[in-house]
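Just so you know, all these numbers are worked out from the coordinates, no wet-lab data involved. Worth saying up front: this structure is predicted, and the values here are computed from it rather than measured. Cβ atoms are built from the backbone, for glycine too; each structure is taken alone.
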Structure P
Amino acid sequence: MDETLKKALLFEFKGLKEDALNLYKDILKKNPDSREVNWAINRIAGNRKKFFKVNTPKRDFFIHCRSENLPKFEKWLIET
């Protein structure tokens, strides 16, 4: 792993998002096709997909799931 990438990841994990973002952008100038760096930039910038159709009953089931209901939820995840 490139030392600059390691430093950017360290900055990101320490919460120094602006510093990490600047390093990621520098890396991208040298390697514009880096999927890992593009993902990191999107992660920091908060560019995430917005899901408008939330399955509220399943979300609530997951939040309040007890161990005896877990197999039912796992089955639903696999089928979806």
Structure Q
Amino acid sequence: MPRLKASETDMEDRRTKSIIRKYQELEGLSDPELAKRLGIGGSTLYSRMRDPSYMTLRELRILCKALDDHDRVELLGVR
């Protein structure tokens, strides 16, 4: 069967995950350390990474404070 084209939502989720992983890599953060910075548990972090649409406003604000302008715009999906 041919692969289906990813939906816009799927693409946005992939973009969000890649930005978060890039931040983790630059900061040298493990998943438990990132979860601690966001004030959430490890299982919650894994859930958010599977489906970033469930990230809370508080979690997004914490991430945005740490990101540069380009990544902040990408994370929020603003064009």
Comparison of P, Q - label where mean count of other Cβ atoms within 10 Å over residues 3-10 is highest: P
Rg/Rh (Cα atoms, Kirkwood Rh) - structure with the largest value, from P, Q: P
Label whose coordinates, when relative contact order in percent (Cα under 8 Å, 6 or more apart) is calculated, return 36 (choices P, Q): Q
